[in-house]
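Below you'll find the structures, each written out as structure tokens.
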Structure P
Amino acid sequence: MELVFDAGAATAPFIDMIWHTYKERASTFTSAAVSNWELVVTTFHGKTTITARGPETRASEADFPEGAEFFGITFKLGTFMPHLPVKTLLDRQDATLQKASRTSFWLHGSAWELPTLETADVFVNRLVRQELLVRDPVVEAALQGHTPDISLRLLQNRFLKATGLSQKTIRQIERARSAVSRLEQGKPILDTALELGYFDQAHLTGSLKRFIGRTPGQIVRESTVA
């Protein structure tokens, strides 16, 4: 599987990652939990579709069709489309946007040209100018460790609106992904658990099985083989 990553400087406040992947043979893989939502353009059997894909709160098995090509724009946490609630897209409840023509699709009542790797920045900038894509600075500040001057209930509501997730769930997912990174770099399992605030090794194991779909031991063994 080929993965190509890029990030547009002009839209850095909105884009977390731009990616592209293609595989010649069909396969099944474990899709780890993620906090971000994204727009994905899929080309398969000569047909192209664009889908809004939401966060995933647990690891799950996914299929990669033979000959399918995917291009995606993953948005930073706190970035969202007001007319497309992120919470409705959770855990594979993807929304496929209606095609307007072979190279365009309908979005909020208007026809939009399908984005590509080369036009992703222009596409996102246009969304921002037309206020179809916005950011919640309060959510961004909270994610950076600041304490917004609003009630906890209001903050929770803003997180749900902007990310589709609670702040607690986002932290759990990101902590699990940090644990994977440490383990792949050779950090001992128990040290990883303690450094990231898990109660013990069993707590770490439960978290990684839920969010990553692998145990700490499996991650260590796979990284050693690689």
Structure Q
Amino acid sequence: METIDLRKDSVRTLNSTLHGLPADTNKTAWTVTNPDGTHNIAVGLDAEIDVTVKGHSGYYSAGMNQKATVRFEGNVGVGVAENMMSGEVWVTGDASQSAGATAHGGLLVIEGNAAARCGISMKGVDIVVKGSVGHMAAFMGQAGNLVVCGDAGEAFGDSLYEAGLFVRGSVQDLGADCIEKEMRDEHKEILANLLERAGCTHDVSEFRRYGSARKLYNFKVDNASASA
């Protein structure tokens, strides 16, 4: 186990050290102590390593992650796992705005609550929030899945494309073009798999499914002459 203390070393030193690991490294387990809300911890990782951050972290924690598994034992700031491509990011506390923004792949698990715009413009990531999410979650979500085990705030799924949304609790209101949809067997299978991966014991029957009505992004010839 390798340890980096952010009261002794800078976050630049931490990230450059992790970036410099060879593909066949045997130094695969890392612990980061005393993050004290520092921004940009463990960003841009591109190796199959396991990083545990013991404490609260700031903006863009584990952004642009590939292959790595990063665990934050505390709360995280804006944009955790932003633009993640693969791997896993776990947050034991709460996440601020835009968790998983624009992420293309991988798994993001938030054990607490997530603030506004969780999953904004998600492009293939799977996100499981064990608590609740704030307003405009999955705004312009394009692909992937967002599972909310608690409640969802206003304008849920606003301007949604093809991301799959599952909510166990209440939804304050749905955003433009987002509707409740039938939960078919294939959706139950997807949801059950995500719940298992995230360590959740909820039954899939407790969830409702939401998706795009597909009215916003389809061109209608009847509107071709409409003024700008």
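Throughout, read-outs are computed from the coordinates displayed, never taken from laboratory work. From a predicted model like this one, the values you see are computed outputs, not experimental measurements. Cβ atoms are built from the backbone, for glycine too; each structure is taken alone.
Structures compared: P, Q; top value of relative contact order in percent (Cα under 8 Å, 6 or more apart), i.e. the largest, recorded for P. Quick one: helix-only ellipticity at 222 nm (-39500 (n - 2.57) for each DSSP H run of 4 or more, over all residues; to 500) came out at -10000 when computed from one of P, Q, so which one is it? The value was obtained from structure P. Each of P, Q could give distance in nm of label points 7 Å out along Cα→Cβ at positions 68 and 180, but the derived value 4.2 comes from Q.
Kindly point out which one of P, Q the value 1.04 was derived from, the read-out being Rg/Rh (Cα atoms, Kirkwood Rh). Of the structures listed, the value fits Q. Given a value of 40, 19, 18 for Cα extents along the principal axes in Å, for residues 148-211 alone, calculated from one of P, Q, which structure does it belong to? The read-out comes from structure P.
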